[in-house]
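What follows is a group of structures, each given as structure tokens.
Just so you know, all these numbers are worked out from the coordinates, no wet-lab data involved. Since this is a predicted model, take the numbers as computed values, not measurements. Cβ atoms are built from the backbone, for glycine too; each structure is taken alone.
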Structure P
């Protein structure tokens with residue numbers, strides 16, 4: 001599902017860049033914000049890659065499209081602190097609805113839930129509205145409302161025209177695309193993006 005194909009912005013992606021020849025799943029996971037991440041974790045991961053709090057809020061906005069498996073957040077519903085409790089930061093009505101209709105079992109690894117219910121196929125601002133209603137699915141989503149700077153920016157995005165969000169999101173995507181660019185003889189320029197040259 002592409003951002004542009006869902007009514008969102010587009011941005012320039014440079015071609016002719018060098019790619020690595022080995023993919024390492026654990027390396028990727030250590031650089032991607034986890035759904036369980038709190039604000040400090042997210043801030044560190046973004047800052048370590050030259051991204052700032054504005055980028056954090058904007059790039060998190062990609063959660064306006066797509067789905068998640070229950071296993072990525074069910075601990076918030078069933079065992080937040082290890083004693084069978086629910087995350088108090090999660091809207092109780094929203095949590096009850098998910099528990100009744102989607103993630104009925106705390107060990108469910110297959111059921112999918114919309115990140116942005118009712119709008120998961122449209123790249124819009126509704127994800128941010130849900131955050132302010134305490135309806136962010138991931139703990140990392142809720143984290144955006146626990147810091148005054150990021151929460152203020154979420155509110156500003158909602159008060160402005162959607163084109164502002166599109167323009168700023170595209171800039172952050174371009175900025176993210178410049179992280180750890182390979183130069184010199186490191187890696188290879190691929191003939192097909194998804195396949196190492198043979």
Structure Q
């Protein structure tokens with residue numbers, strides 16, 4: 001519950017940090033309700049204890065979409081390595097592997113395969129610079145594997161970036177969709193300036 005509650009705020013990037021800080025402050029004073037509510041919303045749980053079908057669908061797609069992490073024994077090893085990499089959240093990142101270990105239908109792919117689109121027209125791949133869910137390095141890898149891939153790097157720490165109202169990114173992608181104008185590969189939008197109390201701009 002704690003991991004899910006915290007993770008849900010990270011999807012919003014900087015916009016969720018203040019809300020997360022407030023929820024953690026409540027927790028420090030013995031009130032976990034805000035984090036519990038956030039966790040429930042993340043998995044589609046209603047106040048009456050029922051769930052919508054979003055989490056079930058997510059599990060089904062995830063378990064079929066890629067190679068399995070293995071059985072319980074294998075997952076214990078993966079979890080140990082994950083905790084070594086991230087003491088607080090490593091184990092949670094492996095949690096999805098457990099229901100998949102018992103999923104009756106086998107994954108569609110036994111191993112991860114390269115992505116390819118032979119003879120495809122230019123394809124734009126958007127990566128958010130500090131996306132905590134799907135890291136920028138994944139977008140960079142996808143754009144590289146797609147021979148016609150053109151990477152556009154968006155600013156921010158939120159999960160996904162389009163449409164976002166960003167004055168740099170949105171026009172680039174709108175132009176691609178509506179006018180078939182292909183941006184240069186490795187195009188990057190600058191991070192917005194944040195003005196602190198003294199009035200000095202901070203990047």
Of the structures P, Q, the one that -0.68 was derived from, the read-out being log10 I(q)/I(0) by the Debye sum over Cα atoms at q = 0.12 Å⁻¹: P
Taking mean count of other Cβ atoms within 10 Å over residues 19-26 from the coordinates of each of P, Q, which one would give 9.9? P
Working back from 16 (relative contact order in percent (Cα under 8 Å, 6 or more apart), computed), options P, Q, answer is structure Q
With percent of Cα pairs over 18 Å apart, for residues 51-106 alone computed per structure, which member of P, Q shows the largest figure? P
With helix-only ellipticity at 222 nm (-39500 (n - 2.57) for each DSSP H run of 4 or more, over all residues; to 500) derived as -13000, matching label from P, Q: Q
With FRET efficiency 1/(1 + (r/R0)^6) of positions 43 and 147 (r between Cβ atoms, R0 = 41 Å, to 0.05) computed for every candidate in P, Q, 1.00 is reproduced by structure P
